[in-house]
Structure 1
Amino acid sequence: MLRQSSGRLNVTAQHQGLYEITSDVAGWLASQDVSSGLLTLFCRHTSASLLIQENAAPAARRDVEAYFNRIAPEGSSLYEHNDEGPDDMPAHLRAALTQTHLSIPIGDGRMLLGTWQGIYLFEHRHAPSTREIVLHVVGE
């Protein structure tokens, strides 16, 4: 029988960067009693995003972070919008270039991620923030 469930995950980011949330999402999914279906994650913020990325080599995460620092650099003279400081508009650009939602297939009661794939909250601001991720699963 088809069923659906939703929940929320709060992630505290102490600073800018990638925060792996794979185990938190997997724990929530395990409590939903769905063996196959589709899991959707949605980040409710305009200066943070979600990524599926390499989770074995820390250098891969550092390279992703460095790349986004290069393509959306900070600096109040670069942008008109800087209401909350020099990281404000770059945070919005980085979120626009990534994704605020993910869809992940479910099989045998678990996410069908690849061997080296992990789910990350990508915090684009420097100040500590608590970010809310909405989780929704549909399946059997």
Structure 2
Amino acid sequence: MKIFFGLIARVLMASIFLIGVLLLLNNLLTTPNGYGIYQDMLGARGVPGIFAPISIVVQLIGGIALILGYKTKVSAYVLSVYALVWALIYLLNSLAGQPLLLQVLQYLAISGGLLHLATNPNTGFSLDNICAQKKK
């Protein structure tokens, strides 16, 4: 049963990023000037628009890698740093008077879950485990 819980935890953690970025990409492609709007949204949070493609790539590749269980440790660390950066961004915006404290706590919790996954990367049904078994 433990093997299934590891898989479920990994997929649920990855879905935050993968589904989020897929919805974002859908909005970017279906909305006129969607990319510019996304850059403006980042700018409203104090993030330069140049980070828009970096954010998209990190979420897309990290989410897919976690779902597949490929390079789980690296993917979890990268996404954890990404979540901590967003927690800091929301914290700074919260200190500036915007009501974003809940988002800060959510990103901190996500980062904590990802750090736990990074320190325990051997989850069920992962490509990492399949590759390790083939090497034996």
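Every number in this text was worked out from the coordinates using simple rules, so none of it is lab data. Predicted, not measured: the structure shown is a model, and the values here were computed from it. Cβ atoms are built from the backbone, for glycine too; each structure is taken alone.
From 1, 2, which structure was mean count of other Cβ atoms within 10 Å over residues 30-37 = 14.5 calculated on? Derived from the structure labelled 1. Just checking, which of 1, 2 has the largest value of mean count of other Cβ atoms within 10 Å over residues 22-29? Greatest value across 1, 2: structure 1. With distance in nm of label points 7 Å out along Cα→Cβ at positions 102 and 118 as the yardstick, tell me which of 1, 2 scores highest. Result for distance in nm of label points 7 Å out along Cα→Cβ at positions 102 and 118 over 1, 2: largest is 2.
Ranked by relative contact order in percent (Cα under 8 Å, 6 or more apart), structures 1, 2 are led by 1, which has the greatest value. When mean count of other Cβ atoms within 10 Å over residues 54-61 is computed across structures 1, 2, the figure 13.6 traces back to 1. For which of the structures 1, 2 does the calculation of FRET efficiency 1/(1 + (r/R0)^6) of positions 6 and 38 (r between Cβ atoms, R0 = 25 Å, to 0.05) return 1.00? Value 1.00 for FRET efficiency 1/(1 + (r/R0)^6) of positions 6 and 38 (r between Cβ atoms, R0 = 25 Å, to 0.05) corresponds to 1 out of 1, 2. To which of 1, 2 does the computed value -7000 (helix-only ellipticity at 222 nm (-39500 (n - 2.57) for each DSSP H run of 4 or more, over all residues; to 500)) belong? Going through each structure in turn, the value belongs to 1.
Cα extents along the principal axes in Å computed as 52, 32, 22: which structure among 1, 2? Source structure: 2.
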